[in-house]
Structure P
Amino acid sequence: MNSACLKSGSLEVSPDLYGDNRTRLFTYWTSDAYQATGCYNLLCTGFIQINNEIAMGASIFPVSGYRGSQYDISLLVWKDPKEGNWWIQFGNDYVLGYWPGFLFSYLTDSATMIEWGGEIVNSESDEQHTTTEMGSGHFPEEGFGKAGYFRNIQIVDGSNSLRDPKGLGTFTEQSSCYDVQNGRSGDWGTYFFYGGPGRNPNCP
C-alpha cells in the first residue's frame, strides 16, 4: 500500500514511548504506510517545529473527567498552496510547525481521505483483547460528560476555506470493544462520540 499519513494534533497515552500514563499532544508521519519512513514528534527528521511554547509530546492538562469537567482543544491542519508544506496549529494563537511537502509524494496536491478518531494497540499475547481503554473508557451512547468526543469537525478545501465534510461515515473494527456515533447540531456542528473499555464480557 503506497500512502502517506499525517497523524496530527492528536492526543495519546503511550507508556512505551513516554514512560508514563499522561495524555500527550503528538504528531506522527509516514510516507509509505508505516513501512520504512516516519516517526513521532521530533524523533527523526521530518516535522519542523517553529513554536517554542508548546512542545510536541508535551502532556496536556487539565484533561476531561468522567462525569466531571470537560475540556476541549482546537487543532487545525492545512496545506500551504504556495510552498506545499502541511502546517499544524493549536488553538487560535499557536502555529506549532509543519511537515515539508517533499516528504510526501502522495500528498503533493491534497489529501484523498481525512480521518478523525481513536486508536489502540492490541498487543495482548494471551489471546484476549487488551484492557486498554479508548477515550474515557466508556461507550459513545453515554454521551457528553461521559464519552470521548470530537466536535466542530471541518476540512480545509482547495481554496483554503473551512467547510463541513461531506459523505462522513463511521467505522469500528470491534464495536463490542469500542464504538462510535456521529451527529450534527447547531452548537457542535459535525461531531462524534467514541470510545470503549476494551476487554469486557462482550469483548473477550
Structure Q
Amino acid sequence: MSTAEDCHELLLRFAGRIDDRELWRLRDWVAAGAVDAVARALPLMLLRERVGITPEESRALGAVLVPAGADPERLNAVPWVDDVPELGYTFTAESPEWVSRGDSLAVVLGALLRGRPEVVEARSSWRRGRSGDTRVVLVTVTEGPVRLVGELQRVLRALGSDEPAVEVLVRGHEVPQYHREALAASEPLIALAHH
C-alpha cells in the first residue's frame, strides 16, 4: 500500500472518535497528497480532543506518520487505552422524518459510482448520537479508496453537507467496529449492476 492508503486506513479507525468536521478535512488532505499535513495535524487533534489510542493504533500511527513528518514526542503524548471506548452512537437504516422523499444524494452518487469496476457496493446508514442525526455513506471498493473518498466528500459538500460522513472501505481489509455497526444497520444507496 502507498503512504496515502496507509493513512486512509488509519483515519478509518478514528471515524466516530474524531469530529466529522476534522475527519473530512484530514481525508481531503490525504486525497490531495498532503499526508505531511495530516502527520502534523492528527497527533495534535488526538491530544486536543482527548482521544485515547490502543497500543496497536500507536504503533500504526508511528509507522505511517513519523516518516511523513509527525513529531514522535507528540505521538507518544497521546494517551493509551486498552480498548476503543463505546462511541455512544446508534445506527439505523431509517431516515429521520425531516428528510424529504426525494433523495438527491442517491441520484447524484448513483450517477457518479455506476460503471466504476472498483466499486463493490454503496450503502447508507443514519448515525444517531449527541449531535443529532448524520447520514453515513459507506462505499466498498476493490482499490482506490483515497481518491474516491476525496471525490465523494467534495460532491457531498457541493450538495450542502458541511461535514460529510463518507467511509470508503477496501474489500478484504479489516473493518473497524464503527463501520461494522453502520453496515449492519444500512440499506443499499444505489444499485450496482456489475456486482
Structure R
Amino acid sequence: MTEVEDHSAACHELLLRLAGRLPDRQLWRLRDWLGGGALDALARALPLALLRERVAITARESLLLNAALLDAGADAGRLHAVPWVDQIDEVDYTFTSESPERVNTGDSEAVVLGAILHGRAELVDVRGSWRRHRSGMGPATRIVLVTASAGCARLTGELQRVLRALGTYEPGVEVMPEGIDLPPYHKAALAASEPLLPGLVAQG
C-alpha cells in the first residue's frame, strides 16, 4: 500500500466512525472528496467541521485524524483542539429493515445498484436498513451497507453519486472494510438490515 493509499484508508475509517455523529449534509460531501482523492480539501474542512459541530473523538479516531490529514496540510492546532471522549456507546438513531413510512420505496435504487455492483470481486456483502432519529422527528433515511475487501473510499464516492443521481440528496452509504471492528452505529444498522441485492454474485 502506498503512502497516499494509507492516508486514504485512515481517513475512510475515520469518516466511517463519524457516521451518525456528523450531519449527513457534511459527511457525504467529505466522503465524496475522499473518493475523488481530494485529501487537501478534507485536511482543511474536516477539523473545522468537528470543532463547529462539537463532535468529540476517541483516542483511535484521533490517531486516524492525525495519520490521515496532518501530512495533507491540516492545521495542527485545530487537530489538537478537537475534544476527546473515552468511547462511543450510544447512537441517536434506531434502525429497521423496512421503511417505516412507505412500502416498496427504493426498488429503482436496488435495481440500479444491482446493475452497478454485480460481479465486483471486492464485494463481500450488500445490505440495507432504514434509519430514524430516536426522537421520531424527520423522515426515514435509507442506509446502504456494503462490506468490501478493497477500494472502500472510491466505492463510497461512486455509490453516493449514483444515489444522488436517483434523487437522494444526502445519501447514506456505509462501505465497511472486511474485518473492521465496527462502531455501534454500524452494528445497530447491520443488526436491523436485510440483503439489498439478494441475487448479487461477486465474481473473482
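Just so you know, all these numbers are worked out from the coordinates, no wet-lab data involved. Given the structure is predicted, the values throughout are model-derived calculations rather than measurements. Cβ atoms are built from the backbone, for glycine too; each structure is taken alone.
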Match the computed value 1.9 of distance in nm of label points 7 Å out along Cα→Cβ at positions 160 and 176 to one of the structures P, Q, R, and report its label.
R
I have 48, 42, 29 for Cα extents along the principal axes in Å, calculated from one of the structures P, Q, R. Which structure is it?
R
When P, Q, R are compared on distance in nm of label points 7 Å out along Cα→Cβ at positions 24 and 152, the highest value belongs to P
Out of P, Q, R, which has the highest value for volume of the Cα convex hull per residue in Å³, for residues 64-111 alone?
Q
